[in-house]
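Multiple structures are listed underneath, in structure tokens.
Each value in this text was obtained by applying a stated rule to the coordinates, not by laboratory testing. Because the structure is predicted, anything quoted here is derived from the model rather than measured.
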Structure 1
Amino acid sequence: MLIKVMQAPVHVYRKVISPLKPPTCRFYPSCSAYALEALEKHGPGKGSWLALKRIGRCHPFHPGGFDPVPPAAEAEGHPYSHS
């Protein structure tokens, strides 16, 4: 439930703000897609942190490119985590 609440602003951004701007994303997946996936895979705490770090890299001095959300087990440091 909390994850859905935290994803709501991203959905609003995608529906309301994003269409008003030209497509300039330097990453794949886009930052909004990354944020939604990070919250799903890692939960509210870690997912928010990963999304904020990704948005912090979104600037003209970063080359961008393919930057997937890390798998939950890798991110937690436990190869067989059940999170």
Structure 2
Amino acid sequence: MCLISVAADIFDETEAALKKISPKLKANCVGGGRIQHDAADKKLKVYGYSQGFGKADHEVSVSILKKKYSDYDITWSDEGY
């Protein structure tokens, strides 16, 4: 499976869903990456980048994740793919 096409497919589906809500809404992908999830230890690690969309601002991603997973240890790194 090609992760680039998966990311692009997810973006296309999200953009189409937004258009159904309002034709004036526009989506913009600001980058990508990966999330490693360890449910047993309640840890999330945000890292890497998207070959098609580049690297997201992982600090922003972590900030969003902390709102939902406040009991998790959440870290980020620019290392890895």
Structure 3
Amino acid sequence: MFKVNVEFAMYLQSANVVVITGKYQGQLTGNVLVDANNLAKKFVVNNVVHMKYKNPEKIKDTISLNLQPDDFEADELVGKCLISPD
């Protein structure tokens, strides 16, 4: 199962996408994510960018996803856990 804990989110009007970044676990196999606390809330993934962030104090794997905008505000996603529905 794939999950990402959203640490950053913003809407890019020029590209009409919502960009999120956060720590992740697992492998994303589909193009749909759901809110771990509300499985009815779906987010469609347009693009995936894996990043390895190296810091001497901590090492973490992060991922950046471009989502299709819908009936949500980008800043509402910060702090949420998005998971694959499978």
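Quick one: relative contact order in percent (Cα under 8 Å, 6 or more apart) came out at 41 when computed from one of 1, 2, 3, so which one is it?
Of the options listed, only 3 reproduces it.
Say we calculate Rg/Rh (Cα atoms, Kirkwood Rh) for every structure; which of 1, 2, 3 gives the highest result?
Result for Rg/Rh (Cα atoms, Kirkwood Rh) over 1, 2, 3: largest is 2.
I have -16500 for helix-only ellipticity at 222 nm (-39500 (n - 2.57) for each DSSP H run of 4 or more, over all residues; to 500), calculated from one of the structures 1, 2, 3. Which structure is it?
Computing helix-only ellipticity at 222 nm (-39500 (n - 2.57) for each DSSP H run of 4 or more, over all residues; to 500) on every structure in 1, 2, 3 gives -16500 only for 1.
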